[in-house]
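Derivation of every value follows stated rules applied to the coordinates shown; laboratory data play no part. The structure presented is a predicted model; accordingly, all values stated were derived computationally and were not measured. Cβ atoms are built from the backbone, for glycine too; each structure is taken alone.
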Structure P
């Protein structure tokens, strides 16, 4: 198998090449220009009657409306009495549009909200990552082993899996504390980063929920290793042959699948059949928190959560091109982009943030 690991010293050397242009610090390989951003301090406008708990994920629809998923149960008294519904929708300027979500008839809402995604048909997908033994207040002692699909205004459509029913990484019916997902329109398949309890990518039919296939790191068969605690990886050489926390996933227009393997601090690229292609690791920072694609037609860049920065990877070569690191930026839990190229950061306890796209930088010579 081909391993693409950069030593910490090599990364430091790359970044030393960089320069600062207002809102982006970048290592300009071969004179390429990079996207630049500014923090939007006025986004969003949360209605005064609402309180938000930890913001775990955000997603954009085709019109640039942003769906915010938060965890109402993380609010303490007396704020809990004013908790907003778990899903809030804002327009691109941050104006509030609607809110919905929570327990309802015919489905099992997750105990600990984690991921939200809007597919090409405008439908809304929700996941959770509650663990039975996490001991968190207000949560039932069950595992979130289900995925939910809704219309944009919160009408229930589909549930894949059931709460507390996972049989492990070979299970074709349930997920196990899944983190993130994306539908690939040409095949109408839902690719799932599954996630906290399991250690795999799993693929379902996006209409019926029927199981299609699954794989682990390097395309290996994923192994069961279920625990609530986040296991810190201390040795990256040799690299693990299994995923740790499969925390984020994106599928490009060309069908390549990018997986953020969080605690192993690496991005792995696959064909949509699960065949491993290559990887990039950066083990000296909090790399691979999340992954998102730039919205240009070629999707030239991958944006990767990296502590309080967002790393910019050249997608064609899967190499580090630069980073976004702005005054006042929050650390990322999950990130997303909208059709205009703006980046949205869900920071759990740090709240949420919009980075306004300001155009491409002038390439260094």
Structure Q
């Protein structure tokens, strides 16, 4: 059996002061800054299945190494579960919207009953058994082999400030009102690019009949947890949704020009907006063609704006339609037909 040095012994060697704890944190920060964590596979305590570090790609990962008999591990677990695990779940990721995963790793597999009691007492959710120290040996240099040992790893592949699987920090030891804020500062330091959003419905230049308009949007998350997406007409909030597909129905829409954008919220207080999509809400145009002596009368109702009548004698090929008179804002146009059959259409707006 390998020897485990509980960090409480290191703390007591400093005459009960917090000096040893502070030094261990500083040591972890200085030596771990550019190190890359190797993948490891241990055992999922709940079901016996393999549990690998790389299973949690896309997250900021906090490893918490513990043994059931370690008093400082117990104190840390009672603090980490509510103030890191549940905190970041409720917050929708770290301060930048990046998912956070906490893996609690048991390194002393000597008494399953006591290990299970520890897990239940502190409400640990994702627990791995590292009975052979496959994972722990990789990080023992940072804490001198003591526990609790913490490791914050950037598991994202698109971080703006850390390499994939880079060890952000590896502090050891636990101090009340110090350890958890320190770990959260490391977790929050991982940044990824902001998401992107686009209005997908209606499209630019569309003419939509009232009184309802179906709105749709897409989001490229870039690994962020999206809290909500809002639809705006100019500066007026139309509504929001938290579910994909990102859609909503805009009701009782007055006729006229519209300019819709979407705004995505993520992280602590960040948001990003789409480009505007401009479209028109108007009654549909109904057209009819009748004879007026030797001429034709093209009449229409609905809509507003400038109209253009066009004629074609052959619908094959590009450019077959030619302008036929200037209808403008009128609602009818008298057409003098030629000697051959022709097709007429009304363009609007």
Calculated from one of P, Q, distance in nm of label points 7 Å out along Cα→Cβ at positions 70 and 158 reads 3.0, and the structure in question is P
I have 0.95 for FRET efficiency 1/(1 + (r/R0)^6) of positions 118 and 270 (r between Cβ atoms, R0 = 35 Å, to 0.05), calculated from one of the structures P, Q. Which structure is it?
P
Re Kirkwood radius over Cα pairs in Å, for residues 94-141 alone: value 12.9 computed from one entry in P, Q; matching entry is structure P
Comparison of P, Q - label where mean projected area of the Cα convex hull in nm², for residues 166-277 alone is highest:
Q
Label whose coordinates, when helix-only ellipticity at 222 nm (-39500 (n - 2.57) for each DSSP H run of 4 or more, over all residues; to 500) is calculated, return -5500 (choices P, Q):
Q
Work out percent of Cα pairs over 27 Å apart for each of structures P, Q, then name the structure with the largest result.
Q
